[in-house]
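K.L.:
Each in structure tokens, the structures are laid out below.
Please treat every number below as a calculation from the coordinates, not as lab data. Source: prediction; values computed, not measured. Cβ atoms are built from the backbone, for glycine too; each structure is taken alone.
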Structure 1
């Protein structure tokens, strides 16, 4: 009979932990295999229904676009958990010539030149977005896409996130059938 020394006790505990981790690893692998099989089984139907939902979405966008008077007041409405209508676009800032915008910033807003111009002599879009439209026009910028934009947005976005995640997973990891 071998003496029960602390190192032998530690070695025995390591073996027990290693065995438990191996059983856990095997169980997790079995679970992942079953999840992949379930995803494969639902893959075709999910893609089919997602395609149908996309077609219905496009049809609804066309209906809203063809009937703007229905959304004058209120500009959006909710029917059956789907918000439809119009909202104000976020907009963006654009310019044709970096050098011209820099020249005009330096000439018309010299006190703000350090925050509006990169040291690489390129306008800083994020800083310019904070300026009023009038100031932007003074320095040769134009503000694009601020008109109305159609929205069709389901309220139950939790389902959308789940479906998007499933579709992304299917797309990223296509399993051969």
Structure 2
């Protein structure tokens, strides 16, 4: 009887390489004026009055908690996070988001803070948004263009409506 030979399996382990690392706030933030809560509080008061007449106590609590959350997010600066673009994917804090879940990327900004958007159709939110540093813009563009398709999606109806509302009903006055 002939001896069985085991197939030769060549294991190849490739270590993760860090292409770019930076520290930036977890979310865009800008200082708000003292009057920024006036409009939300007036709107909340009117909605609360209507809900009070209707006897909807739980909805009053929900609306009040949303206003408090808006206040907290507006007044408290974001914590600093560690970001890395690696050969395996994108690391945000201690979490790794691997390349196969991303379909495309684009750059943008909010309140003067540059942002990196990564589309993830598999997740609930649909995108991963990273704050970046202005000095790293060219490096990020070069690295990300070699890894994913750079393609900014067209604005949806909801995006257009939100932009129109923000322009027509600003929460604070521009000086």
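K.L.:
Among the shown structures 1, 2, from which was the value -19500 of helix-only ellipticity at 222 nm (-39500 (n - 2.57) for each DSSP H run of 4 or more, over all residues; to 500) calculated?
P.N.:
On the way: 1: -19500; 2: -11000.
Source structure for this number: 1.
K.L.:
log10 I(q)/I(0) by the Debye sum over Cα atoms at q = 0.08, 0.16 Å⁻¹ was computed and gave -0.41, -1.11; which structure, 1, 2, did it come from?
P.N.:
Numbers: 1: -0.62, -1.01; 2: -0.41, -1.11.
It must be structure 2, since only it matches.
K.L.:
State the single structure among 1, 2 that was used to calculate distance in nm of label points 7 Å out along Cα→Cβ at positions 124 and 140, giving 2.0. Walk me through the numbers before you get to the answer.
P.N.:
Numbers: 1: 2.0; 2: 2.5.
Label of the originating structure: 1.
K.L.:
To continue, here is another question. Can you say which of 1, 2 returns -1.06 when log10 I(q)/I(0) by the Debye sum over Cα atoms at q = 0.29 Å⁻¹, for residues 60-99 alone is computed? Working shown, then result.
P.N.:
On the way: 1: -1.06; 2: -0.88.
It was calculated from structure 1.
K.L.:
One of 1, 2 was used to compute distance in nm of label points 7 Å out along Cα→Cβ at positions 20 and 108, and the result was 7.2. Which label is that?
P.N.:
Numbers: 1: 7.2; 2: 1.8.
Label of the source structure: 1.
K.L.:
Right, here's the next one. Ranked on distance in nm of label points 7 Å out along Cα→Cβ at positions 12 and 28, which label among 1, 2 comes first with the largest value?
P.N.:
2
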